[in-house]
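Given below, in the form of structure tokens, are the structures.
Read-outs throughout are calculated quantities, based only on the coordinates presented, and are distinct from any laboratory measurement. Bear in mind that the values here come from a model prediction, so they are computed numbers and not experimental data. Cβ atoms are built from the backbone, for glycine too; each structure is taken alone.
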Structure I
Amino acid sequence: MHISFPYPGIAPVEIPDANLLGVYEPQKLDSSTDAAGLIANALDHPIGAPRIEKLAASGKPVLILSDDGTRGTPVEPMLDALLPRLTGAGVEERKIEVLIAKGSHRAMNEAELKLKLGAYAQRLQVHQHDYLDSEEIHDWGKLDDGFPVLANRRLRDAGLVIGLGHIGVHRIKGFSGGSKIVFPGCAGYESAAANHWLGAQMWAEQLMGVRDNRLRQRIDDAARRAGLNYIVNLVLAPAAPGGEAIAGCFAGDPVEAHRRGCQLAERIYAVELPRRAEIVLVDSHPADRDFWQSAKGIYCGTMAVRRNGCMILVTSSPEGVAENHPVLLEQGSLPYDEIVRRVENREIRDVMGAAVMAYTAQALDHADIILVSSGICPAEARQLGFRPAVSVQTALAMAFLRQGREAQVAVLRSGGSLLPRIAGEAVGRRPAAA
């Protein structure tokens, strides 16, 4: 079978039909879906909360949280629907501000802000969260488990906080969206690090696609305390002939509306394999900007490859590894236990970076990983613990050499958002053989 990739400069690959276990990808939608109608209907029928007009009736300042350029959420049509309702309820437009909830990601440039917000990039006052700026962080105390509730001070100062985003599969929160727009989107360093590190102590199978997991419960509780009142979340899906379309919109309570949206996201992104494959070929689309994002393809592939199998990650990663987390290259590939030791002894200060190192170490302990990338050079690939290959066809030959000519290949398309499930494996549990 001929398999192509959504990256210029990365050639297709031919997989012998006898070796193909299957090609797995999200469900596709008709690109003609009525985006404005879906959003309006969700706002007219909120889940677990009053209509936004009632919440805004006091006329107090409104803070709208938006995800950043690493996510494909079409925020402009969401603002098109929200602003008339807010101003119609008595909120002056000058009292409506936007905070880009970018977590530890780099700041967005003007072109990226315009692409994300459209005309609202100039029309509204827009701020970008800085998780390292202590003067911008407010302390709401700690949860019962000791988690520090530290987030951007603008949440404290707003009368109504609305989180915009999309719901997809996520390695440590089960699904993106909901309260994640605050933690880690608007979190202070200690909060973001604590949550990422807890995720590093669990395996992908225990968290991915499990909405009500331990980490999600934590961020739901913390976001409520920090003032998140309401969400408007989209579920996106690949659309024919290309791009993404809105499959659904869910507005209302940050927990109840999110939980409902996760049900739709699971139907779109979950695929079932008959068994784990000896070789898994996965691209990281749409999480392609750098390795910090494209590692999502590895988390996906880990869910589908057998113990001591081989995973081939194909990604563009035009911005390299992770400019904002140099620890990934400075420390290089380390065994999982050694990463834990260095974090506990404070030999690694960037705990968020160490968490991604730990996720990767877990995957490398489970399987051999070959990297094909136009943005990550061979030396960097080796520092990350991967075997580099100049093409996907070469990578497949390398995998067959190690796994044998009879090895079965599972192809995972859009691995940055896909949720593999294995027939007979319990959801939410680490496989016994892992």
Structure II
Amino acid sequence: MNARITSLTERTRRAGEGVLAEEKSGVLAHLPFLGPAVIASIAYMDPGNFATNIQSGAQYGYMLLWVVLVANLIAMLFQALSAKLGIVTGKSLAEHCREQLPAWATYALWIGSELAAMATDLAEVLGGAIGLTLLFGLPLIVSAAITGVATYVILLLEGTGFRPMEIVIGTFVGAISLSYIAELFIAPPAWGSALFHAVVPQLAGGDSVLLAVGIVGATVMPHAIYLHSSLTKDRIPVRGDADVKRVLTFSNHEVLLALGAAGLVNMAMVAMSAVVFFATGHQNVASIESAYHTLTPLLGIAAAGIFMLSLLASGFSSSVVGTMAGQTIMQDFVHFKVPLSIRRLLTLVPTFFVIGFGVDPTQALIVSQVVLSLLLPLPIIALIVFTSRKDIMGQFASGPLLLGGASLASLVVIALNVLLLLQVVRVPIPLLSA
């Protein structure tokens, strides 16, 4: 395998080469390889996750913690496969689609992926805007504009290389994580009960099943799958299969760390909601706005403020990542790139439409989730197929066990997304209506 050209800064590239040459070892040897999974993890802590986790904890206490755990384990599997595809082949998932599929299918996938990125960005900008509005009393459309400008400024860092952007996104991840650590100290959960429900599956009727469907069905994001493979391709030059194996090891460790942290944050959201809302008789809390207004009298302005600051960090960072994914998807699918300012403006149009025409933000989030549900199966299936082909992956092709596990996980995610779609469009589901 020939050496590949890296897209990192010279300093990081040299550090990575030193690790592969066994000049460095230990925990610090992971540093040059950290970044891609951290960026992808933001997709699992976006405002949509906030809303779902709050509703879960408020209505059912700790009962659905096991669903959050399962959803994040599935997410780990797909993000690890995406990273593996980029590392082994030096090409992203979108590039493989372009090479392996007919032109009509490539363009159809590209358009669908762009729609998925825009649908995701709608939820993320709305989340950041809601946070600014609740904290500072600004009109929602002004808050959306501020969110758009702020994320564009952050996106300009991409022009200086991947590392600064990774550090900024990592800082946002840290802010969200620290916020929920603080919330757990302010409202400590019943740890025994939380642990029990994290590992023991339990449901309570049709409504809890539908909410569980929503948690899992909304977890795996198409744009995160595409982006992760693009971030890992050609990251550090590799010279032979031995180097590839080491980079894959570092990548898998990062996926476990970053996606594991995202999973813990999501579980902390459910636990906090269970303590504050379910245990105090506020089971009707089902939105970010109602959660904020209910938190203030129950725990004080500090707890509510920490909650909203974490939402702001989530909205800003996930919007940045969504725009990055859109740029990557276009470039890798059709070898075309628009100026960052134009893409940022275009992805804001749906948000301004929703606000300007008085569309209910919650309904807009539901519609965006429907779009994602419809578009998710194709990238998942393509990822599984490409990573299992020896002509693409060589000795790193997925074996029967991994292929079977990934196929089963994909069937679960796709089936739950179908159920979620049926729920949103109000099609009766007999087995879930009891």
Working back from 20.8 (mean count of other Cβ atoms within 10 Å over residues 264-271, computed), options I, II, answer is structure I
Of structures I, II, which gives 15.2 when mean count of other Cβ atoms within 10 Å over residues 192-199 is computed from the coordinates? II
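Upon calculation of helix-only ellipticity at 222 nm (-39500 (n - 2.57) for each DSSP H run of 4 or more, over all residues; to 500) from the atomic coordinates, which of the structures I, II produces -9500?
Label of the source structure: I.
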For relative contact order in percent (Cα under 8 Å, 6 or more apart) computed as 36, the structure of I, II it came from: II
If FRET efficiency 1/(1 + (r/R0)^6) of positions 64 and 408 (r between Cβ atoms, R0 = 41 Å, to 0.05) computes to 1.00, which of I, II did it come from? II
Taking distance in nm of label points 7 Å out along Cα→Cβ at positions 176 and 304 for each of I, II, the highest value is that of structure II
